[in-house]
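Nothing in this text is a laboratory measurement; each read-out follows from the coordinates by a stated rule. Keep in mind it's a predicted model, so treat the numbers as computed, not measured. Cβ atoms are built from the backbone, for glycine too; each structure is taken alone.
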Structure I
Amino acid sequence: MLHRSKIIIPNIKGQISKQPTRLLSSQKSSKAPMSNIISQNVLLSECLSKGNLIHARELFDRMPHRTVVSWNAMISGCSKCGRTQEALVMAKHMHSCYLTLNETTFVSVLSACSRIGNEEFGKQIHSIILKSGSEDFELVGSALLNFYTSCFCIDDACCLFNLLHCRNSLLWSLMLVGFVRCNMMTDAMNLFERMPIRDVVSWTSLMSGYSRSGEECGKALELFLWMRARGEALANEFTYDCILRVCGKLGALDYGKCVHGCLMKCGFELDQSVCGALIEFYCNCDAVEDAMRVSNQLNSPCLSASNTLIASLVSAGRIENAELVFNQMIERNSVTYNLMIKGYAQEGRIADSKSLFAEMPCKNIVSLNTMISVCHQNGDLDEAVNIFNYIKHEKNTVTWNSMISGYIRDDQNTEALKLYAAMRRLSVECSRSTFSALFRACASIGTLQQGRMLHAHLSKTPFESNTYVGTSLVDMYAKCGSITDARTSFNSIDSPNIASWTALINALAHSGHATEAILMFVQMIKKGIDPNVVTFVGLILACGHAGMVNEGMNFFNSMQKNYNLMPTLEHYACMVDLLGRSGLVREAQKFITEMPVETDTAIWGALLNACWFCMDLEVGEKVAERMLSFDSKNITAFVVMSNIYAKLGKWQEVMKMRKRLRELNVRKIPGCSWIEVKEIVHVFCVEDRNHPQRDEIYDVLDELIANVSSFIDSDTGFHCYREDLFLIS
């Protein structure tokens, strides 16, 4: 609460001795010709009205006699020109010259204190106001209340309001704005309901407060309807601007269109700020055509609205329309250029991206970061590195993240991890995107130790419980084979979303924990999170690994029936694999023939693998023939049929398959496995001897084969063979 007796009066004597003597001229204005003083004050006011503060100050310093008007003009001029600290210094000097501060002085000084949040000086001025008895003047009381609310001294503001509101009707709206400014919406609404007169400023202020509230944003729309129903005030351009942004935030397209109709009746359809809000509203509701119509009716849309429109068009993939808007813009900034550079790159027009980047009048860090991404998208790694080296000293997190993501995009995951090490060494701040990208890199090369080290670093940041980062962490542990760590990481996420649940369900499915995957799905549904198409891929896959045919079929049928999700080819392939793994090859074949969508080689490939699993030669030959009709050089068809023939002892057919493969001059890409030893990943493939420790590895391998062979009965006809391995470190 505001206690008048506790407000500190400024130390006037201590301030006087520090001031230049040129400001302490005698104030015997009564001895000077009045006409001369008035003319000088008029000239001073003219200079200040033109914004020529330097010339005004020179004129003020030369004045032999200064009146209260002279000082007030300078204080007000400094405050309006943004020289608020100088305005306060001028007020101190004025007071030290024993001039009486009047209402105009108080309003100007309090306005300056409000701008810079100088609470101490403002309270000292309040003490002088109390001594002068000026508190009851409407403008002074209003300036005082505005000062306290601007400094967030809401208790002092309430005390002042309670003292003065009966004598000052202007305080009602200011107190309401104060509550809104402090986000005290309940108090604001209570005051609003008590207000004797509610003008458009009051209504709009309250709507604006609710518009910034996440949970209560919809109340702004209710207030708008209430205002129109009561007819107490007519909406102005600020009201429509506010309510349109609320509609955009809520995605209320129909409601926003009604507001559009209202503002057209009131004549605001060509107002720049309102049309800017309209464009942003339609863009936020994905109604880009409507946004373009609003933009086209304006001679010169504002920069912010045009940038929003370009961003929406780029997001919708309508680059030509975005280019048209860009070319029509009179004013552009770095945001405009960056959006178009990104749009061109998105459409594969890399040359246009680079050309526009070269045209930019002023390139900033965002532009350079965008170009790093563009270069990576175009496969121009050297150029991306050059740009990165040019700006890496600025230690911008996005710059480093762009380079890390680029390395991962170019399948240079080790380089991405090395760059992170440099990032830590140079004390570059990491973001959630940094860790998400690096966990993807670890997952790609299967480096569990590196992933755990990154997790240790992550635990020292605020991002460990972040949904986005946590999901990447779950995926990394799952792909590196540590399902226990994947479970633990999932439990650390504050608010798991559908991506988080799906990552864990898929991890469990791939690890053979079918029952647990299904239980997690049930738990997810109980928490009110609806599955997506990727979730069902994991569920059907889990059922396939566990031979749970009925459960898998139920999940597949529930997609469209219960969740309105259309099965994709991937779901059909998983179903064919489910039936095939369970030995139901004919059922799988029938399932394919009854599919409502056109099949592809992946579907038939799944059935062919099932034929191999069950050694069903009849169906296998038909499937292989069908696959070769899609692609006569399909390696999988030849390899699988060759294996089926070999298993059934049909060696002539095996030779035919291998001959056709040689004639096609194609070769199956060899499979590979890897192991991580002392933070180095060693990859093993067929028919290569490039590993630097190949001799030692083969010696150990020969010894292992010899030991295994010694336990095998030669009568069984089983023989151990050692194929040359492809080793890379």
Structure II
Amino acid sequence: MKIFAATLASVITGQKYEWEPKTQVEIPDWHNGEYGDMVVQQWQVEDFEKRGYLKDKMNIDKSTPTTAPGGRGLVTWARLWSAYNGETADGKYIVPYAIQDTVPAEHWQKIHDELDDFTLAMGCLEFVYDPNFSNAVGVHITGETSGGSGCWSYVGVCSGCTNGEPNIQSGWQALRLPNWCIDVGGIHHEFLHAVGYMHEQDRPDYLDWIEDRSDAGAIDPSAWIDTGHAFEPASNVMYSGFTLKNGRSYSPHPLLTTTDAEQGYELYCDAKRDSHPMEPTSMCLHGDHVDVLRPVFQHKFCDGFKDCLNGEDEDGRLATCASGETTDRGCCKVINMGFGGATCTADGLVNGKDRYLCENGWGAELRWTSNYGWFHSVEVGGGSYYSHGNPAHDGTCLGDFGEFSSDYTDWVNYDLEVTCQPGTGPAVPTPCANHDCDDEYYCSNTASGFDPETTATTPIVTTTSAPLTCGCDPLCTDGYTCDNGMCVDVNECIEGSHNCHSFENCFNTNGNFRCDPNEDLLNVDCPAADFRAQWKGRKTTKYVYKGEDSVILSSKFRVKNSPVNPRTDKYQGFITWTKDVCGADFLKKLRSGEVGVSLVDTEDIYDLNFVYYKNDGKYTMGGFSFELTQVIDKDLPWTFKSGVATKNMGSDDVQIVLTGIDKVQFLDAKGMDWCLLTAANALMPAGEYPDFMTMCIIEGKKFWQAPPNPNA
């Protein structure tokens, strides 16, 4: 990330030029893996594993104790600051911090300001600047020139832990904030870890909200503290780059959200609710990225950043904001980006429009280009970019085509989430700031104010022109239905519209459902039945046909060393693929039916039984079971010999037709061939088996290593 001056001689005011971008830039993984920014103490490893973290992916400090310290306010996985340093004069728990000279001086005030904001949000916790180290335990911040690498923190208190950082005050713990991390929301993110937070995407219910994580292990939900808050994509401790199940894009907030703060309040302040209440909050008027109404601190009104996804905390619906500065062209002078938390200030003209220079976030400049619209470049005047807009949206000012609205969908690559910075005057809450409207209603301020007595029973005038009784606009996506103008979740489990098998339990999720194995059958009946299938390796499959949206595969069920002869006897067969080479998308779409599967031969001799998905972290796999129902001569492979149909007696070649392959996102590093051609197959004698046999066989198999590239 480059820090730049407010003006550069290389960009001339009023300059016009035709320009083609060179490179679209993706945000780097600044977390060092899915949870590499959390430094784990050795005694915490077992607790982290219960929460679904893989030991080989953890950033473990081997110099820390292997046994948990006792008697110091443990909440299973972390020591809390409430057990250290006493309290301030007004009864708040103290989290001391100091800053090393390895953090450049120009960043110190930002650290102070953001920790003051953290203090205000947390209610009973105070971050106290302690450069003289008057407290026994605290957080010692290191930075760009410390000699270390990455942006990281310990989880909870870790007295005397340095993770190799030099010159850490005795008894204090290191927390590293390099320059680029300070600029992109890292201050609050790492200090949330320091007070005991883990990542939002690691919650035990993550599969209800996002697609599968590559580094997820088995999770014990009872090991997590449930504060009753729904999953929040905008959480400061949520990583970017995951795919929401509803298909929407999101950006983590550069500061802790109100929901983040409420969860911390539950962790620290339960005993201090009367003496240290939280700051006043309101409810947003519209749902967030996953259609959950979120609380918002009233002191966040009119701060220039959208805490409510729809922007009602900044646009006058929850508070009246002072007018912001304008440019000579009458456009917004200061723009804030939700993407990375940058603040962009107008500085001259480029291509006849205001050009904005950006600080404290991703990207250095936002300017107009005739070919790519509003263009967010990595460097001032540069050709590499994070995102750009629509060249057809050629107005006088940024915002003329709705770019400041959460409904704007024309940003390419990343949603910049831009807002116009209000003025510095006080934010005056509107009547809607104290609304108690039911979820199915919107609150609207009127000339006579807001009447909370009628909100529970009387439809309020909406903030859009569509009446509440009309259909939904935009139309509801799959998994939702329109009810009185609102898209509400369809409970497929209750309606019976799910496709779970008789040996699975249906669980409703937002906009979808999932099928989990029946634990009683899996843990009791499967071991008792002792079903045994013989697996035949992963070099048995080849293409017969390969098309744009469908393929035909041939999988050999060899006679040699088999418990049943597949050429002379009926049998039960199984074909599976694994997540390590296929990714989760193929396996899930095979299970949902988006990828169709059927078996063909010269005659109809196979019955497809059950398609199954096994969710087991990195050992996740999926496939199907089938049965050979009759033994015939013209069963592939076969040929005519002396005019007589004669089949090859070495193997039964099962022809698998897969459709809808064009809908699948295979792993970029491996591709479709590596996935499909490494199918594993197994067989067992035919018999009268219960339906749950398929679950027992697939759940009971684990492939410990990924297969090699079949085309290598």
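List of remarks:
- Entry that produces -21500 once helix-only ellipticity at 222 nm (-39500 (n - 2.57) for each DSSP H run of 4 or more, over all residues; to 500) is calculated, selected from I, II: I
- Comparing volume of the Cα convex hull per residue in Å³ across structures I, II, the highest value is found for I.
- Origin of the derived value 15.8 (mean count of other Cβ atoms within 10 Å over residues 196-203; candidates I, II): I
- Read-out relative contact order in percent (Cα under 8 Å, 6 or more apart), computed value 4, structure in I, II: I
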